[in-house]
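Chemist: Below: a set of structures, written as structure tokens.
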Structure 1
Amino acid sequence: MTSYPELQLYIGGTWRKPGETMPVINPADGSVIGALPMAGRAELDDALQAADEGFRVWSRTSPRERGDIILKACALMRRRMDDIAHSITLEHGKPLAQARLEVIRGCEFFEWDAAEGQRLYGRVIPSAPGIRYVVYRQPAGTVAAFSPWNFPMSQPSRKIAGALASGCSIIIKAAEETPAGALHIARAFHDAGLPRGVLNLVFGEPAEISSYLIPQDQVRLVAFTGSTAVGRHLTGIAAAHMTPVLMELGGHAPVIVCDDADPVAAGRLSAIRKMRNAGQVCTSPTRFFVDESLYSAYSDAFVAQVRKTVVGNGMEAGTDMGPVANERRLHALQELTDDAVAKGARLLVGGGRRGNQGYFFEPTVLADVPSDARVMTEEPFGPLAVINPVASLDEGIRQANALPFGLAAYAFTHRAATVDRLVDEVECGNLSINTLEASLPETPFGGVKHSGYGREGGAEGLDHYTIIKNLSHAMAF
């Protein structure tokens, strides 16, 4: 069986392992599986210098050549899929089959952006004789990027792909809990011949890394995926230095089940999707608002499917859901569940920790949850679902829009007029009808309100990694 990789920093094309480390924990059993090197000021200064030098080379490399190197690295990652997936399951806990799918998804981000980077077209603006106005899209510079723990490989992929395809260099700080995904990416690019300094990987104390990197003159863009609270803080640091940001922040995704939907089919699909990645997904469907005429049938189908969920070690065949990421998630989920029940919610299934080894929380469904329960306003980020009846589409939309978040939203309906209303009235960056897929490499992804700023993916995904330069050229002087 493949072992967990030796963790190192990657700076200026070389591997480093400074003395200070922190343990990496397997959430399935609490064992220590690795020692994570922690970057200090010296390593960050080296990364900044390397990224600055790498940008000068990479930004002058043709888009076609950049794309070729990205695709070469991507091919290596696909060949190494089993090793990468094994590392992800060890450090994150998700089932091995889901880890393999994550590797594929990360590669698809690279493949899409490698091609899209060759279509960063400018334009010529009509003008008077003797003068030309030309608009260029040029690489922004060095990107300071911060990726979360819930998708160890695909989340770093999104930011690295966007930066490199646009001609930027990048310093990425991957999550301390799940560092191996980003390490495997760096290895692939190193082996693919990426010029030194274009990609730099660091780990360390999040607040120290961000507070030091973001104000530096070399950093021309901050890209972050994580909680709204942290995103707001980082945006404040960046704003003080007039550095633009790309923020993909928290959500609390609503699902509106309309009166013409198939309640059994919708309930089953909802339950399966809710428990994917143990509910630790920013777009995870969580607040289910079901037309009261379908409420009983939908809830029964949802709960029946949840009861079929096989919870266990992600390395074991047949596992549907692994542990949550850490002990903090266990406590947070228990508090939200207990608070809702104390305020009158019905517990349909689950409700607590499973076993006493590892960080396993039971797939949990709450019904008839009052509006003052914390789970109605706080994203659970775990295998916890809320199912409430609504009397009308108007009420469903009102409940969906009740929070300051607007990342993803979902609905089940077959009426064109209803879809039209949902598109116009639901406040979100990503709306999915009769599917619970919110994000693909070829589609733009991001939120509104407190769920962030900017878009990743699709033709829009490279916008933030470029600057717009206008040329006014008089032919005679």
Structure 2
Amino acid sequence: MKAYAYPDLHLYIDGGWRKTADTVPVLNPADEAVLGALPVAAKADLDDALHAADHGFKVWSRTAPRHRAQIMMKAAALMRERIEEIAAAITMEQGKPLSESRLEVIRGCEFFEWDAGEAQRTYGRVIPSEPGIRYIVVHEPVGMVAAFSPWNFPMSQPSRKIAGALAAGCSIIIKAAEETPAGAYHIARALHDAGLPRGVFNLVFGVPAEVSQYLIPQKQTGLIAFTGSTSVGKHLTELAARNLKPVLMELGGHAPVIVCDDVDPVAAANLSAMRKARNAGQVCTSPTRFFVQERLYEAFAAAFAERARAVTIGNGFDPNTQMGPVANHRRIDALTALVEDARSKGAKVLAGGEKSSNRGYFFPVTVLADVPPDARVLSEEPFGPLAVINPVGSIDEAIEKANSLPFGLAAYGFTHSAANVDRLASGIEAGNVSINTLEASVAETPFGGVKDSGYGREGGAEGLSHYTHVKTVSHRMAL
């Protein structure tokens, strides 16, 4: 494979690249080396972005949907051509295996490609009425979008928001994650090279609280789109509400997995353990709380632990690596604290449990069993390679435990019974329920949560709805 250098990072404002006097280092989580210097936006940069996005909206909202789609498809094609360069940058800054980084680039492109098609399908309707009058409903772009994306998926998470906004005819200012900025930077490159008009897309980095508090109240801001923790999402929603701004919130989860007693426990456990290792468990939909019917419990737990111990951990550029490091030392500290709390309350540690390297942020796939209900890990999302396995006497008990938390983003089940599928699909409180698969969403399906896991949907035919508002036109043919 060709060796790629980490990109020279810039802000992207009003169709141009810029550096700033203030910078922060970007670190490689595998060895803690400095990869580059990230420019931090000052107030003047944010003002320039707001002015540019306001002008860009006037241009882009009046651009034909077919032409919008053509530019988006061209940008997606460019990113596909640059997949190796982009994937290498993601592995450098986020740590995941290069194979996962490639898949993330593809996933980001699929969001662009799907939403480009949806740009041409934001249909209105004509409401039947009495003769001489016509009622027409149309969907118009909501305005400039202030978007905020997290560090765990540097490419695909920004893509969701950027693609949705552009397809709907909105302009956008996105503050991407400071820890993993290269994915959004490469999206900016592709859009620039695809011929996106100036001001339509703007990329900034900075202190998250300062940027959000400045952008959200501005008159140009028509929508706040955020992916991140529930606590931050609630804060941003409160700030938006004070300024009467709509929000699109994709927030935290603590995904339950219900294993019914009619499946192969070893097959289900092997699939689950490898999925737990995906992105080092730093996924809001990562399967975490396993409720296994008693007949299969011991076999499932043993197989899960065995597969977890066999996961090869290392640098993402090593082709043998199956799981890279977690993102930073904060994740190490948080995971260690959750394990020690559970262990002190009687939980069994079947695999992993402590930092596995003196250099880099490596933490093994960790399996806790027989975890008591007062352990913090049963109520706090670990956001790392940590799984909890507990026995249940019935499916009803499992559903009750699955629904016991205020989160409801993704949930999973393993069963071959149609009756069980019906009970799980109708009984589990989550925006996304998957049976016999641990994939929570694809570009063509709507994705989002219920309860404290957020508001609104991204993807699917529903994905553009929050980026538009509804206008009713009443037309009487004669006075």
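None of the figures in this text is laboratory data; all of them are computed from the coordinates on show. Since the structure is predicted, the reported quantities are computational estimates derived from the model, not experimental observations. Cβ atoms are built from the backbone, for glycine too; each structure is taken alone.
Chemist: Given a value of 4.0 for distance in nm of label points 7 Å out along Cα→Cβ at positions 133 and 221, point me to the structure among 1, 2 it was derived from.
Modeler: Values: 1: 2.5; 2: 4.0.
Answer by label: 2.
Chemist: Given structures 1, 2, which gives the highest value for distance in nm of label points 7 Å out along Cα→Cβ at positions 13 and 461?
Modeler: Details: 1: 2.8; 2: 4.2.
Largest one: structure 2.
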